[in-house]
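These notes open a run of structures that come right after.
Where a number appears in this text, it was derived from the coordinates with a stated rule and is not lab data. Computed from a predicted model, the values in this text were never measured in an experiment. Cβ atoms are built from the backbone, for glycine too; each structure is taken alone.
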Structure P
Amino acid sequence: MPTKIYSKAKILIVEEQPLAQSYMKQSLERLGFRQLRFADHAISAKEQCLSEEFDLIVCSFNLSKHQDGYQLYEELRVKQLIKSSTGFIFISAETSGSLVHSVLELQPDDFLVKPFTIQELKIRIERILKRKHDLQAVYTFIDDGNDSKAIKLIDSTLDKKGNNYSPILLRLKGDALLRLKRVQESKDFFKSVLDIQKFAWAKVGLVEALIANNEHILAQRMLKTMLERQETRLVALDLMGKLEIKLNQFELAQGFLSQAAKIAPRNISRQKSLSTVSLINHDYEKSYSTQKDIASFAKHSIHDHPDVYLNAARAGIDFALTTDQTDQIQRISRQTNQYINDLKNSFLIIQIKLKLMYLMHDFII
């Protein structure tokens, strides 16, 4: 990889351990990187992303102050604080299946397990920076919301000899076609890709196109096959759940979403869908357990909101009204009170505003 790209690349290291920071700094400087920035917590990382653009972010999951690495990465993506041209390497000492699957759903450029050698990190960084550099123009069109121009550029790049990014470019094109809602073209495109190679992402894209085109039977047939393969099981469960909701098959939807939530519990959007269908099915116990998971994983995240705790408290009350077990009712009551206390403590400003409203009301009366 050209030394020029090394020396110019801006890299943000998000790591709270001073020794790990020092090791990364010395190692990366030896590799030729000069523009290194460091953050030991999520707030600092977000502030730096607001003030300057980075070519690469190396982020540790194990951040104990405020947000963890997963929550930070999710917020950076949702709020578009980083561009598509910014590489992201997620590093973690924790390798539980639930965390790994949750992280992979966010689609970082790479996932590296601690401890790792600097040579391993070097290989990952080189590969990502070169790809992001070479495809910069495509990513710029995507970030600007100009998918049509992105597709044209992708097509012209694919036509060139010596192109080393065909699978990546094809995937970017498929995603762009889906965003543009060019359904028939999307279907034809993903089918043509699958005729060449059975990429998992192409299967997912074809299913999404079929669902968008109301070809539900064909979509279900593909999803059932995808459920049998480890690499596509999670996304197949998620899509099956969404499809069954669309078809008003709420009991089936609950089953699929429950399995998906067990594999990757940090997906708050899916957890909310699961709670909703559980209520429709009058499964108040499942709704309550799901709302508890939401309250747990939403803490400090972009999803942290008063409604999270209110919904958990309401779900607890609904469940308590359907059971006659005294011990269980007492446990639910204690937990519900805790959610109310969390609401008061976490959202003090809202509490103050409410008090001011009451005072103004009393004054008027």
Structure Q
Amino acid sequence: MIELLKSISVALVDGRYEPLKELTYGMGAKSFLGRDLESGKTVFMKYLLFPANDYELAKFKNEIMLTKRWTQYKLVNHNVDYISSESFYDDKVLCLVTEWCDAPSLNKWLENKKNISLDDRVELVHRVCSGVSSITLGGFCHRDLHPGNIIIEDVELDWHANPPEVGVKIIDLGEAISVIDLNYEDSEQFVFDVANGARKKIEGSFYGLPPEIFTPWGNVINNYLKYDSWSMSLLLYKILTGKDLISHPDIGSYIEAIKSGVLQRAIDDAYDEIESLDVVYSTFLAKLFVSVCKIDASQRKDMSYVSRVLWDIRFNELHLKLKGPKDIEKYFKSPYWFMPPEGWKYDTVNDPY
């Protein structure tokens, strides 16, 4: 493939970035490990070669825009940085260059850390949540959150920094939709092309696909803040238990699981499993799980809710603040407005999103 890129004179991007090793090959974009000829640093390069249709081209342009924007205006440090991009032959070939992240995916990390403590698993849930929440701050939904698209770095954690340092990066914005841009008529045409095309397709990993994808598109776009929180509920369960909540071999099986109640029973069983974990706040983890693992998106909580509850569990000793069932019910109805008589140890100012 690299020889093909050279033969059509697209192997040098922005005069300094060249692909060295092919990482993926298949339909759509092709990924490469690359090199910055000026600095010698390793980079990640993603090519779209001769897009089959306008939708495929729009998605790649959209990915470039969002990656660049997330880097330029980032409020948090949970993305891989945009470096460069270039279009060749009137958009017949495009390339996106980003930083190279030499760290394991969440899947690999969990495989290598099978014996970590439950407290460490809860901390990891919180770290991943911080990364996923940054997507909402960027005004878009990722739509392809699975353990392979989450990178776990070995860093010294600092939850009280601004922004917090949690060592998580979210990668691959190839399926993302910028909902904010859809509200402005002068947005790039490819933004609208992506949204119009997405409503007619099922794309990305099954892992993070929320049930509302099988309902009218309005249910999806009107609840876009809930799309990624469904994925977060599955990630929460996987990190805590080491298992996947759902596994469907095909689209029909997934739809049947929703219609027949199999999916809801799996959620109910997962609640019981999380509640039985050997930590004092297991009930709160279970309640958090079901608040975001709602089949009905209109009833599902968003990522800010998840962040707030995890913050209170880990840093505000929530299990000591809630004195009984009424307190628990009141808190989980709206954790933002709940205030124990003695106050919180840490204010929401320290909430890492």
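Descriptive notes on the structure:
- If you line up P, Q by distance in nm of label points 7 Å out along Cα→Cβ at positions 16 and 296, the top spot, with the largest value, goes to Q.
- Among P, Q, which structure scores highest (criterion: distance in nm of label points 7 Å out along Cα→Cβ at positions 112 and 328): P
- With P(r) over Cα pairs in 10 Å bins from 0, in percent, for residues 72-247 alone derived as 9, 34, 35, 18, 4, 0, matching label from P, Q: Q
- If FRET efficiency 1/(1 + (r/R0)^6) of positions 96 and 312 (r between Cβ atoms, R0 = 35 Å, to 0.05) is computed and equals 0.35, the structure in P, Q: Q
- Each of P, Q could give helix-only ellipticity at 222 nm (-39500 (n - 2.57) for each DSSP H run of 4 or more, over all residues; to 500), but the derived value -22000 comes from P.
- Given 28, 17, 11 for semi-axes √(5λ) of the Cα gyration tensor in Å, for residues 136-223 alone, calculated: source structure among P, Q: Q
- Among P, Q, which structure scores highest (criterion: relative contact order in percent (Cα under 8 Å, 6 or more apart)): Q
- Value 3.2, calculated as distance in nm of label points 7 Å out along Cα→Cβ at positions 128 and 192, assigned to which of P, Q: P
- Among P, Q, structure where P(r) over Cα pairs in 5 Å bins from 0, in percent, for residues 184-335 alone as derived comes to 1, 8, 17, 20, 18, 13, 9, 7, 4, 2, 0: Q
- Look at mean projected area of the Cα convex hull in nm² for each of P, Q: the largest one is in P.
- Answer label among P, Q for the case where distance in nm of label points 7 Å out along Cα→Cβ at positions 48 and 288, calculated from the coordinates, equals 4.5: P
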